[in-house]
Structure I
Amino acid sequence: MSTKKDNRKTGEASRKKKSALTRKPSAGRKSISRKKPAAGQKQSLKQKQTSGQKVFLIVSAAAAGCLCIVYLCVSFYFMKHFFPHTTINGQDISGQTAEAAETFFKEQTESYSLTVIENENRTETIRGSEISLTCMEMDEIRAMLKKQNAFGWLLKLWSKKSSEVQVELSYDRAALEKRIQSLGAVTAEQIPASSACPKYDGNTYVIEPESYGTAVNINAVKECITNSVQTFAPEVDLKQADCYETPKYTSQSEKVTSACETLNTCCRASITYNMDVPVVVDKALISTWLSVDGDMNVTLNEAAVREWMREFGKRYDTLGSSRTFTTPSGKSAEVSGGTYGWSVDEDRETALLIEHIKKGEVLAKEPAWCQRAAVHGAQDWGSTYIDVDLSAQHMWYVVNGGIGMQCDVVTGAPEESKTTPAGVYYISEKQSPSVLIGEIQADGNPEYEQEVDYWMRVTQSGIGFHDADWQPAFGGDLYLSRGSHGCINMSKYDAQTLYSMIDMGVPVVIHY
């Protein structure tokens, strides 16, 4: 009995254990089921991996081999064919054999002609036969192909840069030179090109356009045509190839427009000199002094300005000039010389005028004077002056056109060293009293030494008005026998009267 119970218990426990192993896991629990592969399965997986690697290596090797074969085949191809982007004398021979290139050049040579386009679309033709044009030798083309590194084709395939090879064609150079010299462009009248340039149109400066003319640059023509023959060019336009002489400056050139502006600035100047009749320096005159050179440098002719000022001075300078006038006594007289009168400072005024012009100034002025006078005109001493008539031995002091005083006088003796000089002077010194001293003689003493009460200098040499109480009388012919050393002798009363009336600078007219 006990044995059966034990067996029953054992079987029950075994069922419980089996039931527990086959029961689904409850929520929140994970059930891990691990199955170990069999030994045969592991061996099969390794075999598959090894087989895949072998296939990849075989395919890669085959592809590399194919690429090498392709590379070598292309390399062998370029041993007999020119690379892409290869030109000979400007002709594309990419992919051609040496034989094909030679055939091409022979065909080009046999039928070649160059059309030369000249001015006004005139054309001339230079034929290859005229210059004995022949093709290069086959050896030359083969040598060029041989220099080509066929195994470098891969780099050339992707390069966009042309490989230019220049080969000298065979032609008669003398014949080509002669043919070039016979071209109409060369034999025609060679009118040079001229640059645009400012021109005065009577009112202002405007830019005159450039002209191209007909002159050619013969060296440029030769080079251009020779290069065209070398490259089998069908035509060449000499104008487009810059074979004609071109102007240095066009109307758009900055230097031309700048020069035009400078010239017009000068012509805007207007300088009016306030003379008895106004003198105007404006664009009509200024334009004759202006010039522009080939490099567009503007020049004001300063020498011409100086010459104009010299003529201006001659017209208005009265210092030392001859004047015709009517004396207070009513007679007509002529006087010249002296130290009184207008005198333009020509050097200073020339410099000022040049400056006014360059700045384009508009103004009215008087010229710079070395010396001035009372008025412009023949009688430039005006209406207040002293008149001394050497013939009449009489003097007048004219004030504002009226006689202020007059008296007889005694002037210089009729000897060359004592004559009273004619001319127009002015009172340059007044002194009361004064001592008159003559020239120093050989013995060291002055020729004379004379005290006077009233002294009025006229010349820098020492001639003037003064009282002379040693004279017995005045006027008449006394100067012939009792003439002075050149001074104008007066009575003390008259000298005192004149001294009290006149000022420094009063003009003195001495005449016959």
Structure II
Amino acid sequence: MKEFDLTLKNLGDLFPEDFSEEQKAKAKTVFLKELAFRMHKFYRGKMITVPKAGLYGFNWFNVWYTPGVSRVSTTIRDNNEMAYELTNKGNLIGVVSDSTRVLGDGDCTPPGGLGVMEGKAFLMKYLGGVDAVALCINNRDSSGNPDPDRIIDFVKMAEPSFGGINLEDISQPNCFKVLDTLREECDIPVWHDDAQGTGCVTLAGLLGALEVVGKKLENARIVFIGAGASNTTIARLIITAGGDPKKMVMFDSSGSLSSDRSDVEEDKRFYRKWELCQATNPEKFQTHAEAIKGADALIAVSRPGPGLIPHEWIRSMASDPIVFACANPVPEIYPYEAREAGAAIVATGRGDFPNQVNNSLGFPGILKGALLVRARAITDNMAVAAARSLAGFAGRNGFSPDYIIPTMDEADVFPEEAADVAMQAIRDGVARREMTRAQAVEEARNDIMEARKMVHSLMEEGFIREPPLELMEESLKLAIDSVT
């Protein structure tokens, strides 16, 4: 297995030395997709259910099930809060999706999102010590259109079983209604990772990048390309953290957002976009070129590239420009191209390039923090607290142009992030449970290390099988052939 180091930092070394940067970038994308397909087929998914209670003899069946468990049921009946003490509810997340916008692939049909939702569950367990269940639901009406009210009804019916809900891959504008309604009506935290998760981690990366180039958030001119759930929430969290909306311009597929956009105003489903239309772009910039000229940062979460961000846009930006090209699986511009055009700092959503701005760095710690204090909600302040926690962790390690945000293999970041989120939940008055920050760090760290030890133990004992080397060799050969 040593020939295939999947830390991703050395993935480019797998390819011929005479490959150009563009060829390596394309080949890596093909390799990861092909390898993912083969590995998922080999394992038949990524998650299983494993008991956490022991079986010490035949009569223990009567303890874990009937008649003994009746005492548990009646206790919870009389006090529903006891479910946090007597069941796994307090560490269990439902990952809910209608699969209408799966990564960059669009509507994949309800079961098409299962691989992604299992992936979220995998990361929650390994990185956050959180149990999770993939729940891809069919919310299509008789005409085949996705109905947001069906998602809302489903989550509200499932609420008693979970300590929190992670919404995922729900197309806009439905995602806005689903999230805002459930945040208001549920008594457990409901989190939309494509929006709030991406927003939190992008804010963290931006804070780190601004530190590197010596600029302040409140003074930064920022241009956004793409106005979906991710970028609109990124902008909202940046504003919450102190960014000036008057120095921001956002573009959707129809042009720039501004108070002149009557089409957005009239479509009440896009109320989040209309809020930004009213708050941003007071100068009414119409084109990308005029808005980007002199900008300090460009944040793109649009559609897969490359070639969507021209070099001349970056050349026209202010000194030491910051470029976040976060479309998956291929960024709007490759990092090496952005740097050639003059970018001081480049971030993408991919782990095989420096500065990965990916919500996987956020949701495991954020959800763990919410669960630690049995939060009733995840507020925007909690998301900003997580972003500042991530940026602070990276800053203590030493910022650089290639290190503006922690990486997912830095295990210590997640309990720190969880604790900071938990403390903010207490300050915001949404926590059911009080604890100190030190207690939160310790509990989160213990749960995370226990989860990691369990995975490695299963690997060592052979319950998680080592995949055949030829699966990787086949994937690598296809990737090399695809660009030669």
Structure III
Amino acid sequence: MAVKKRVILLLLDSLMEAPLKNAMKQEQANTFQYFIENGHLYPDIISSFPTMSVNVDSTILTGVYCDQHKVPGLVWYHQDEKRLINYGSHIREWMKLGLNQSLKDVLYNLNNCHLNGEYKTIHEELADIGKQSASINTLMYRGSSNHRLKIPFLLSLLTGFPKSLEVKSARFFSYGLMSKIGSGNRFGNVFGRYGFQNAFSVKELIHLIKEDKLPDFSIVYFPDGDKSVHKNGPSDIKGIKKVDKQLAEILDNFNTWEEAIKQNIWVLLGDNGQARIGPNREEALIDLRTILGAYQIAGLKKGVTTEDQIVLAVNERMAYIYSLDPIRFQLSAIAKTVQKDRRIDLIAWKEGGDIHIISGIIDGKLIFRKSGDFIDEYGQMWSIEGSQEILDMDLEGDTICYGDYPDGLARIYSSLFSHQGDYLVVTARPGYEMIGEGSPTHVGGASHGALHKQDSLVPMIVTGTDSAPKHSRMKDLKEWLMSIIINEAAE
């Protein structure tokens, strides 16, 4: 009888191909090397847009972009509730927006309200066919099994937040110390980040391995690489070296490494890339409050008032800019104001079914819509007019070839139909980052969020199967994972 294979997806925040190859060349990533030598390396998987973790994770779990899964980014404006949603950009912004509401948004609303229930997650689909899954430390966790999040005492005391929350996730659910599988209290304080770190994720996965409880599918999030790249820049290998040792620790819990990769299908995946941010603070940071100083901008602490004209939702190298009165303050006029800054890359907005894009560095305008005479490499049909240079596209007959903005049309489209409101989508050129009232900054390091390939392309390493996704996009991973779980991982 064939051995039953389990599928283990390790989601490695900000893993990029170039520094990974550099680390292997220096013999600092031998475990990664082992996986590659015994499997396949796919160097250019296209992330979803905006290239922020909550959006990326939502796409992985649901198999659709944000026009369908409805998680627009880390920060966005909820038109019906007339408030800014922030899932955790920086504690400064949370303090101004209100800790209690911000905690509710990230711990509960994100998965149980904002993530579109019309699209089932991989956890839900597996439960439907009688298969089990595990969600370890992932930001997006929605599944079919009932669980209780236990809020740390100090956090509850300081914020007035309830001591527990009922949620639905995978059969095995780890969310820091708020819901643990078996790691004990080693990370049980603010200095241990309440378990939201690589070491906790490793211990939880090892517990399942040792107890012989690995389910049909496990997704395990390794968050530490993001902080390391943010600080040290896109060439950083410190985070990769650290993860490599942790991967070795995981494999060491099998009888042999060979047994580990024979008995399981392993998928090692980055979530987004990062672009370098220049070292000169005044030059590198694009302060949208200064650029849009002629408008009344909603403040974080006061919230939206009747006097406000626009709202800023900054996602590092990308931002949503909302007009609260699109008749008086037209998006096209706001776009022209933003366009004057040469550090701006793309500015997009919708007019009916049409998408308009202008640039801070390229003249002209690109207008496109879904359906038409042009087809891209993913089989998507588009109508296009104007300057395709803005999105670095080549048209060969009726075929679209993407350059610096992979799957650019679909990803821009998805962001502009991801939620209600009248808004611009704005991105920064590589080397620059946008800021608002309380935004985090990464001067001299790296940042992400934009559509550019530096933000968007990540490697994927697969062992245990020769099958591959239909296309090299995050959007195509769910269908592929379901296929290998059902067909290749069966007894």
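In this comparison of I, II, III, the computed figure 0.98 for Cα Rg over 2.2 N^0.38 Å, for residues 216-351 alone is attributed to II. Which one of I, II, III has distance in nm of label points 7 Å out along Cα→Cβ at positions 80 and 232, as calculated from the coordinates, equal to 3.0? Only structure II yields this read-out.
For relative contact order in percent (Cα under 8 Å, 6 or more apart), the calculated result is 27, so let me know which of I, II, III that is.
Numbers: I: 9; II: 17; III: 27.
Computing relative contact order in percent (Cα under 8 Å, 6 or more apart) on every structure in I, II, III gives 27 only for III.
If helix-only ellipticity at 222 nm (-39500 (n - 2.57) for each DSSP H run of 4 or more, over all residues; to 500) comes out at -7500 when worked out from the coordinates, which of I, II, III was used?
Values: I: -11000; II: -14000; III: -7500.
The correct label is III.
Each value in this text was obtained by applying a stated rule to the coordinates, not by laboratory testing. Please read these numbers as outputs of a predicted model, since none were measured by experiment. Cβ atoms are built from the backbone, for glycine too; each structure is taken alone.
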